[in-house]
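Novice: Take a look at the structures listed below.
Where a number appears in this text, it was derived from the coordinates with a stated rule and is not lab data. Just so it is clear, the model here is predicted, and its values are computed rather than measured. Cβ atoms are built from the backbone, for glycine too; each structure is taken alone.
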Structure P
Amino acid sequence: MSTNSHALHRRGFLTGLGAIAAADLLSGAARHPHFPPKAKRVIQIFCPGGVSHLDTFDYKPELIKRSGQPMPGGDKDVTFQGANGNLMRSPWEFAPAGQSGKPITTKLPHLARHADRMAFIHSMSSRSNTHGPACVAMNTGFVFEGFPSAGAWLSYALGAESDNLPAYVAIPDIRGIPPSGPANWTSGFLPAEHQGVAFNAASPIRNLARPAGVSAEADRATRDYAQFLNSRHAALHPGDSELQARIASYALAARMQLSAPEVADLKSESPATLELYGANHANPLLAAYARNCLLARRLVERGVRYVQLYCASRASGVDGLLNWDAHKTLQADYDRHLPILDQPTAGLIQDLAARGLLDDTLVLWTTEFGRMPTHQEGTLGRDHNPDAYTVWMLGAGVKPATSWGDTDDFGRRVAENPTTVYDFWATVLHLLGLNHEKLTWYHNGLNRRLTDVHGHVLHSLLA
């Protein structure tokens, strides 16, 4: 899909000043994929901070066996925060999960029950070892800010399934936004209406409700007059996508005054569902993430095309406190983070499956890079490792109980089937019925893509 084929839906607009042509500019109306899709929508779970593959999903017996010894060739490594010590095994055991026997850390017992649904990619690598650029690269394909995120590309390509909710919603963690903040859900050079709308279960969309003292009639009249002025101005400036997006966002906001409070209201959920997710858990951070997971399900259930769900936030003055950046005290940090991720995410998967939503919903689990197999010198934590990390996907069109790629004996570098973020997104777009080489937008002399000039569909992951 290119800008040449991007239809602008026109409406006639009749006023006392005469007939003025105004566009339903870049409307969110649903559009057709390139070929029949397996998936219609996506929930992307993102864990900022660089989750350690070696302590979650990438089991390395040799690392356990040789823990405490120098890593072969490790003295030549130049890493993010200085020198590294000896090899360090995970503080937790791994156990076979599901009928496939996939080894998963025992600190993720709820997620382990879904191992037979998952397709793991163990051979991911990042082009940056710095959180902000690496997060942006995972979400947009580029280490520099200003490029559209995957959710924005999907909004542009397929539009919205709902007239009353945005096509793309980002759900930040209650602890704060991720590194590089809104650059992770930006529309970049795509029309601004395709950017993610950010809110979570604890913080509803701001400035959505009608102000006290303003009647519904006055509110409606004001909107109608503003629409007249904006539409007349838009007709005179057809290339101004910022204005077009602002008009579309105001119209959507008016409709969302009724729809958004309902979707964010979890009171209608059964006690059993709340218990499944952990929404009333004694751990307030787990409960908050659980409510965000429940919000994600409610959003896709009501037609939101792409939901980006965060588990943790940006770095803080103490490494590993607010996100997965466990430089100094890995065991204490992950004792805190793993349970927060575990039950709510597993509850979301189980709930989607029970409601039949996994049949056409793709669930992604992502982070920006991995961690070193050694401990950081003078600490019990792990430094950044952009050369190897793990992600996984499940749901519509995904081959279950699959593992693609591998790392070396210690999980330091990719050893088999190296995979890039471009391959990852090419595969995701393929499942959504989109050819990643044809999904383009002309910008600054180039037909830009989510996958840049790279990317191959990972057919081994497809059902």
Structure Q
Amino acid sequence: MLTDEYVKRVYAQVEQRDGDQPEFLQAVREVFETIQPVVEKHPEYEKAGVLERLVEPERIVKFRVAWVDDEGKVQVNRGYRVQFNSAIGPYKGGLRFHPTVNEGVIKFLGFEQILKNSLTTLPMGGGKGGSDFNPKGRSDGEVMRFCQAFMTELCRHIGQFTDVPAGDINVGGREIGYLFGQYKRIRDEYSGVLTGKGLEFGGSLARTEATGYGVCYYTAEALRVLRGDSFEGKTVVISGSGNVAIYAAQKAEQLGAKVVTMSDSNGYVYDPDGIKVDVVKQIKEVERGRIKEYAERVPGAEYHEGCSGVWTVKCDIALPCATQNEIDGASAEALVAGGCTVVVEGANMPSTPEAIEVYQKNGLLYGPAKAANAGGVAVSGLEMSQNSYRLSWTFDEVDAKLKSIMETIVAESLAAAKEYGHEGDLMLGANAAGFVKVANAMVAQGVL
């Protein structure tokens, strides 16, 4: 509930201006509800108009992407880049290619990215981009031509010291390679303008695994500090079967847990013996198939149509790694009924406000996305460092830095929660810790 007058006034302005962008409104409200104690303690933020400026992107670029499919037919998509806040570094955030992409979705993701990047302790501002293009079912040639057309426009708005995009949903190594190649061709320069690149041309070891591994490092540290517990012997339910879900499952199993589910947009698989991650990787990363094929290949595994049923599976820990708002109030209640005591978010904003209320009411350990899934952008930041130095670190070096960053995020979140009177609240702590750093930088740099 919004109680502070300054916070209420600014949120009302956002509602009036962006009432047609529900995801963005949801993201702003969640942050505003938790940073009220911070704003009350820092009157200089109101004087400097920090909140008014925080919710207004510095720049939004929207453009036409015209390309030719394999049949010779002209296709037209929309491209976006929201450059939200550069107070602590160049804009940094992924590109999402998905039919649901619109300005409101990109704005919500960019807004979340501001605080997420702040939490990593690395000098990165917040941005996000993408297109309503859907690469599923498209040939490599079609994906290449789309990426080249997309980058032809985007290249004039980005750069290693300005804005450094990365991947997100449906933008993996293949797409980043095509995008980087086109940037290099047009700009005639070889720079670290994109992260998530192939290892042969400036990518970082452990970047592929980073978001999923980071979710588990965060969860393990939160369990250790708050409960004196670990993954060992726990049953874990994971949604999604993309990059984040696959490597979260892999790391959870390495830490002693048994992962029993994974899903895609059609349904989910349940394997009581524990998900075989190598099989999922073959289906999703190599064959680009559907998760139901897992049940056809692994004896004893079951496939169920529909995604929401995954939250009815009994578990100790839930790691939502699919998409925004995948857990509503009813699904959260189902998790609690099934014995779940920990929810840590691998996707961006996968829990609705009603779901978060259920977590808090039932005393679940809840790790919000902007903190828990920051591992991906953290290693993207490390990739930027390696590109600047013209060197590459070993997998173990990067993995150790990632683990340290995720543990630091837990520590800083808990310290901020305690400072502002909500000890143990990881959501309030993450928002407060990320916000204060950005707000102080904005005040110091004047009204921009």
Structure R
Amino acid sequence: MSSFVNLKAIEDRNAHEPEFMQAVHEVAESIQPVLEKEPEIRRAKIFERIVEPERQVTFRVPWVDDRGEVQVNRGFRIEFNSAIGPYKGGLRFHPSVNLSIIKFLGFEQIFKNSLTGLPIGGGKGGSDFDPKGKSDIEVMRFCHSFMGELFRHIGADTDVPAGDIGVGGREIGFLYGMYKKLVNRFEGVLTGKGLTYGGSLARTEATGYGLTYFVEQMLHARNTDFKGKKVIVSGSGNVAIYATEKVTQLGGKVIALSDSNGFIHDPEGIDKKKLALVQRLKEVERKRIKEYTAECKSATFNPNWQEIWTIPCDIALPCATQNEIDAKAAQALVKNGCIAVGEGANMPSTPEAVKIFLDNKVAFGPAKAANAGGVATSALEMSQNSMRLSWTFEEVDAKLKQIMVNIYKNSSAAAEAYGKPGNLVAGANIAGFLKVANAMLAQGVV
């Protein structure tokens, strides 16, 4: 690897950013065959330029809580790469947010967005603010303060943020309201908007549905499908809920969901009625998944969320957070006969876990490919905003499914072309990288 990419120099410049460097190492390893075959990409130092954000902004976010006390959080926006379109990527509000996590997410976003085939570059942002336990008014005050700085860095043709962990419809609404007030324009600058003010049908479902469509392609390649399969889904937020819905529609049976306090195991399966209960608990009442067992006696609760991966299953869909599947969890999944893993969250499997899956011939869909449905539909929302029209749910869903099928085909073909057949980690990285690299070559050293 060192003959083509000076990783030591990159590590020295980003010494205290482990999540970011984990993502850099994965891509660097995958694209070695490309760098070997394409001397022009090497000479132009494309990889060395790609790992350095075009712009990174950090700012303070002061706001007043319901007790009248001033609180101060830190805001981030990393505008990573605009070679193929305006920066595009979510905003994450969570106490764990720091520069390393935002850079890792933004770096991954470059290639994920490239894979969609749509003209969007890579970016990411957020804050260490925790919306959990805050009143709607506190969340509004924070969002308005956050946008009071962010607005000067974004725009419909510059940088288009969306939601992520901790940023749902409520937060997007508050952010958009302040943006519109500050710039005096109604434009498609945020995606994930409400349907009454420029949002797209199927955007809410898109990441979970898209994940399921991608995994369906992996299963088809092995001459099988979701019918009759037991599926574990970690998390219980937006991605997990709609992945569960689509898996159920395709004939699979989701038997577990989780949150940061633990997981529920329902051997009977989480059907449409039970999923409505999960949605009420998490999206309306904002309660813990544990409360599911009070109404569904067939389910048990375990306070150790990491043990969710010890439940025997055919398919695993990690949809919670980064590095939630480690080597021990991966070994448990393999031992129990899991045949496919699709990453709904961003980088939920550690490098050791990924190696175990690949070594044991488990079909593995990496996040930048498998969970690209959300950002793909965000780009479709941008298109609708630009044209001042709205597509039907069925139109958006059909476009989403075709995008996910194309991502699978392109990733699989790239893996084959560069000597790594079946390795979708390498294939997704190569396919995503090549499009961005060629655009950067065409535009010169900028």
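Novice: With distance in nm of label points 7 Å out along Cα→Cβ at positions 55 and 327 derived from the coordinates and found to be 2.6, which of P, Q, R does the value describe?
Specialist: Numbers: P: 1.5; Q: 2.6; R: 4.3.
It was calculated from structure Q.
Novice: 0.70 is what came out when FRET efficiency 1/(1 + (r/R0)^6) of positions 119 and 223 (r between Cβ atoms, R0 = 41 Å, to 0.05) was calculated for one structure; which of P, Q, R is it?
Specialist: Values: P: 0.35; Q: 1.00; R: 0.70.
Checking each candidate, the match is R.
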